[in-house]
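Several structures are given next for inspection.
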Structure 1
Amino acid sequence: MPWYADYFDERYLDVFSASFTDEHSQAEAQAVARFLDLPPGASILDLACGQGRHAIALARMGYTVTGLDLSPLLLARATATAAEAGVTVTWVEGDMRDLPWEGAFDAGVNLTTAFGYFATDDENEIVLRQVAKVLKPGGQFLIETMHRDYIVREYQQHDWYETDDETLVWTLRLFDAIKGRTTVVERYRTAEGEEGERYHNIRVYTATELHAMLRRAGLEPVDTWGEWEGDAFSFDSTRLIVRAVKS
């Protein structure tokens, strides 16, 4: 079973996504809107939308948003949160390697390193080809992920932290420099004494690799940023954010 099949569960929501505050999500969604510069009502696909934190924020801004994710649990949380917020988002359970639309969206977004999940580069590139398929002519795609050069330079094999509900989390990171994959093992103990462990394994791309993949998929990179504030991408950038246009 691939790691992502059961990683995104209740424990993920309660512990591992706790740092994603509403303010954090809203700021990122505002940056997305600024980078894409779409008119109100434009259609946006949030690919691997998770619990809907960006999709809901974008819907609040007046966009027509569809969120797709593989996890029914995260989609249930997204549905409930959207209802509480009083916004309408279309939620779809599905695999990002096989999208059920064609030429339907003005833009697509893939955020918070929701890319590189699959075992081979070919599988990951299929995702980009699917994005190109579902965009309208001239449609935009915004992807935000880890910057390989930065994480290699600043790699921290061990650390730990405590969440707001007093859960202790110990982290072990292993980086395969040949395959370009990072494995992160997380062990936790709640305040009640419950213990557990999980891991994720992600292919991390350089900007050069990602640009080449986008072009092969029919998406031409036109802007690359290193931070949500809009700083130009550089060796020191902590993130890799690329806007591409369907060619």
Structure 2
Amino acid sequence: MTKPILIYFHGSPGSRKELDLIQGTAWCNDVEIFIPEPTEVPPNTATAFEHIASEIKAKYPHTKVHLVGFSLGSFVALQIAHLLGNKVESIDLISASAPLEFGNFLAKMAGRPVFELAQKSQISLKCLIKVQAILAKHFPAQLLKMLFSTATGADKALSEDQSFQLIITEILRDTFNKNPKPYLQNILAYVRPWGEIIKDIHAPTTLWHGSEDNWAPYEMAEALQNTLPNAEKIEKLLGHSHYSTLIEALPKIVMRITK
């Protein structure tokens, strides 16, 4: 029996090491997980999305795929879903980031300064990323403390766990020290209006969102549910925030698509 194909889009910052946050390996034994590598196709970010979609079509020419996007990876997942059309079997968005034009979200977002900077000045954003790269390489504990200083819900306890800290440190180094260009491109593309594509995405979609998420406020999930043509439901995880929702949701998604 052929395994279902799950295409996973990590956050920004993020990397394939996000899967290491989930303890054990049994949860993913019955599914084939493909994580597209960050692509550098400057300067047109739309071309980068087209490159990923073409890669998926070439790798799985005769198979429908399940898309899963976490955090800003949900933005990428929706871009790819729009390009793949009926090749998409289902979409799951975890701690999803909705288009900023859909609501007054920024005031509630922990990453507000980064997104506002991206809206105002690409040069200033590049300077910030260089500073983050220095911190990720030489002072990771300080960068972690900055990023999780406002952690809420179950993420607060996670942020104090040493194994979680080690994995997040690796993720930050993957993002800022190995290949920062895709991160820059995704942030710049995300803050521009892009919600018009959503009305054309018809794959069944489930939203997984923590009630205490202050990286992507819960209202973002509601906005996406109200806009996506086939958004089946929001799985609201009480007491969970951003990463804790990922850890809780992803094994359940795999269990569903492998039944």
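Throughout, read-outs are computed from the coordinates displayed, never taken from laboratory work. Just so it is clear, the structure is predicted and the values come from calculations on it, not from any experiment. Cβ atoms are built from the backbone, for glycine too; each structure is taken alone.
Figure out for me which of the structures 1, 2 the number 15.0 belongs to, where Kirkwood radius over Cα pairs in Å, for residues 95-198 alone was derived from the coordinates.
Derived from 2, not from the others.
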| query | If you work out FRET efficiency 1/(1 + (r/R0)^6) of positions 23 and 127 (r between Cβ atoms, R0 = 25 Å, to 0.05) for 1, 2, which one comes out largest? | reply | 1
| field | Value 26, calculated as relative contact order in percent (Cα under 8 Å, 6 or more apart), assigned to which of 1, 2 | value | 2
| field | Highest-scoring label, criterion being mean count of other Cβ atoms within 10 Å over residues 71-78, among 1, 2 | value | 2
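If helix-only ellipticity at 222 nm (-39500 (n - 2.57) for each DSSP H run of 4 or more, over all residues; to 500) is calculated from each of 1, 2, which structure is the one that comes out at -8500? Could the numbers behind the result be given before it?
Details: 1: -8500; 2: -13500.
Clearly, the read-out refers to 1.
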| note | Matching 0.45 (FRET efficiency 1/(1 + (r/R0)^6) of positions 87 and 183 (r between Cβ atoms, R0 = 35 Å, to 0.05), computed) against labels 1, 2 points to structure 1
| task | Out of 1, 2, choose the structure whose coordinates give distance in nm of label points 7 Å out along Cα→Cβ at positions 15 and 191 equal to 1.5 when calculated. | result | 1
